[in-house]
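Bear in mind these aren't lab numbers, they're just calculated from the coordinates by the rules spelled out. For clarity, every value in this text was computed on a predicted model and none was experimentally measured. Cβ atoms are built from the backbone, for glycine too; each structure is taken alone.
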Structure P
Amino acid sequence: MSVGKISTKEVATAIPDETIRQAARRMAARNVGTLVILDSLGRPSGLVSDRDLMLQVLVEERNADMTTVSEVMSTPVAAVHERADIDDALREMAACRVRRMPVVDDAGRLVGIIALDDVLGFFAKEAADVAHLLGKRV
């Protein structure tokens, strides 16, 4: 199974010069803990998590209206191609020690995001389907 088939297509994003307050409001409105930061061509250039906001803005007492996303985003961004196998994505996520990874197309543009929860949900459904075929309940 390819990553593109189980990834979340609607991704919360931000641009580098956006303020932390704007980014935090978007996270709250979309009920997400991570924003993918896009360059002018729609390619992932960084990630900002709610943890980044807490540790780099709140704890350091930085002004959320003056600090930009580019000042706190994590770079470089490891991404996975939409046609990559799930196993390859899991290996890359483990190597990079991340729980979420942007999914990109041939041009490197963002087309989705894959999270460990997505992969676990896929495998749980597969196991349930196999159990059903075998006439057993999971």
Structure Q
Amino acid sequence: MAIIDPTVEKIEVKEKDLRIEWFSGTGCGGSNRNKKQNSCRITHIPTGIIVTSQTRDRTNSLRLAKQEIILRVQEQCKRNAAFNLAIDRKSQVGSGMRGDKIRTIRFQNNMVVDHRSGEKMLADRYMDGYMDQLWN
């Protein structure tokens, strides 16, 4: 499925992406329910979402199933967009835990350690602005 913009309110569900099947209903209802194929099963082919609707009328079953499939596809697209956004945010910000630290400044030892490069320097020189030593 394509990446969906989370700001988009409605996602279009195309008719060609839907597989519609008709079947006779189950449960009580007498001979009408057992003979007539009024129940609808719609499958959204790209996502694999399946929705069924059982009413006495064929058009109502189709209408209700289409409404439900559209809602579920939109919900899944929004969920996927939010998940992708969270992954991007986490990769940019980090977890905020101790392992994310870049630099440690210890004034009591007069030392600065850059954890990415492994370089060390005096804290006095670092505070004076001579930071280029850490990036070599």
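Assign the value 0.05, calculated as FRET efficiency 1/(1 + (r/R0)^6) of positions 58 and 90 (r between Cβ atoms, R0 = 30 Å, to 0.05), to the correct structure from P, Q.
Structure Q accounts for this read-out.
Using FRET efficiency 1/(1 + (r/R0)^6) of positions 34 and 98 (r between Cβ atoms, R0 = 41 Å, to 0.05), single out the structure from P, Q with the greatest value.
The maximum falls on structure P.
A value of 29 was computed for relative contact order in percent (Cα under 8 Å, 6 or more apart); which of P, Q is the source structure? Present the calculation step by step, with values, prior to reporting the outcome.
On the way: P: 29; Q: 15.
Corresponding structure: P.
Tell me which of P, Q gives 1.22 when you compute Cα Rg over 2.2 N^0.38 Å, for residues 66-121 alone.
P
Between P, Q, which one scores greatest on volume of the Cα convex hull per residue in Å³? Before the final figure, lay out each step's value.
Values: P: 117; Q: 174.
The structure with the largest value is Q.
Give the label, chosen from P, Q, of the structure having the highest value of mean count of other Cβ atoms within 10 Å over residues 18-25.
Once mean count of other Cβ atoms within 10 Å over residues 18-25 is worked out for each structure, P has the highest.
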